[in-house]
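Please go over the structures that come below.
Just so it is clear, none of the values below were taken in a lab; they were calculated from the coordinates. Since we're looking at a predicted model, the values are computed, not measured. Cβ atoms are built from the backbone, for glycine too; each structure is taken alone.
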Structure 1
């Protein structure tokens, strides 16, 4: 894997050449994290030279974008110029649901530099019976402060419901301290819960007669995208995205 850096109007373009696989993914991850920590105006990952992307390693971009080095004030991050086989892997794993994939460097630079303000807020809570209620109040307050009730009056209600399901799920199944995080990236609202349990979860078919177990199924129905990933500091993150 070859990695080349160039700058364009204060933005950093990182061109990757070769295969993204188990042998190269750690180098790519370290490089992109360091680049984000330097806080350029934007970071564009040029994939035109990548001839193969191992699906197991495609999570490297999600890992990088959620690393503390990318926290607000954030650097815009985008992918571009993926060859068809690579783009197919990214689309199959729904990477574009949380990280935009552009046709070329110019398009990516124009979009990332013109992005709306990025916002993030977090709530640290203990796993108690009142935690879901605290999460609902937090989400409603933050969304109102970000003026997300216009023009879609139902958005905040959906965000509150999704956060309630994710937090309730973490309280019941993880029973650890947890962090509820809201992120507004352009026209997408991301809701994520980090708990201390390493056990990954999956959605199950809804059973109207069951006393529980419908949380992730409901998230799957209401959210634009959702997923579960391990956190580098331990435990897991369950996240979902709403389209504004």
Structure 2
């Protein structure tokens, strides 16, 4: 199965940015844009905006997700949110194991798989992120890291074609550096092969995104790769015009 048979995904991860008014204005304007049927748009705002944005986007072709969650359903976990809360807020997806969560906050793949499984149990779809650091890449450990991260991050998760994976080379996050299309395709093809080891043919239906300084001028080449099904977009998704330019360039190939 080639990426033309898997619905393309363009996911805006706003991280710790935008005000409530800015977030609502962005989504209202985005809803006025015709979105191709073969394309799925996702927005991951700061969690405290989810309820308001879900009311605006209800019944419309934009999916909302949370940027993080904790694996327990409830309890004395100050500052955390759970999968039931995310679902109740109107979101369908949650990012598990973003590179910043792993490398700034010390989350392990074992923590990531617990989060992804907890989300899955509650009917929230995990978007699981994996990727190597610059040091690991320079040491020739990329495939070893990707194998470990993939298998460990999905260890507790049931095979499900709706789950999304994002390959995020840590050295490309917010640095302006981007993996070449060839490097990204090679890494993502390898990730798919590892998923196939545990989930069999389901791996061909899993959508795998590229994340790491995605821009309008590099998305075209990335999307021409047979295993790349879309992009997880950070800084360039904070501005509606730049985000739409990426979507346009990534779908008109």
Structure 3
């Protein structure tokens, strides 16, 4: 009997992973704006409403013994929805602006990654299979989702390129990261986290382009309706696209 691969509790990083991730980040923007703006709860109360179910999802994700697609992606959606509200609260309610919010959140992401690396010796997502590493993982995810929202708003508003222009810029940046992954020897771990962060402002700008008023450069589509459409699309893709757990570096599946 050959030794089995040691599997992580997060999905393997495939094209399907990135497609669902971008849709999830777009849903985080439209869903977050639905709660805070369309339904009028505001940023702070909206975040207070989303935080408890997100914590429950993180606990469930840590409690399960193996990778479960629906638990994982529900937790991702929870983090990106919460991130939308926290970023908007920091940028607008606290008055530190998009640039200030982006700088603060970038520091938080780098600080968590540094602590994770100092503790575990790696920040590779393929090693996410213990409660401590999972806590580092979800802390990094949540800060990166919040950072991505602030970056998207900064690009669309302060930089003046608009929502569609911002989406094109972040999409092009992701294409560059993909090229670096295929044609260079740059750390795959570093490229993963760079791509992970960039998918969030891409989703944020796409979401804003869909639901913002015409006079702000959006299509003024219904936030609740498009949030529902995105939920259905994500569920379908989870069922259709292959979903498997990632493996530890240097490990490979072996028949028993």
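Computed values, structure above
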{"read-out": "Which of 1, 2, 3 leads on relative contact order in percent (Cα under 8 Å, 6 or more apart), largest value", "value": "3"}
{"read-out": "Comparison of 1, 2, 3 - label where distance in nm of label points 7 Å out along Cα→Cβ at positions 158 and 190 is highest", "value": "2"}
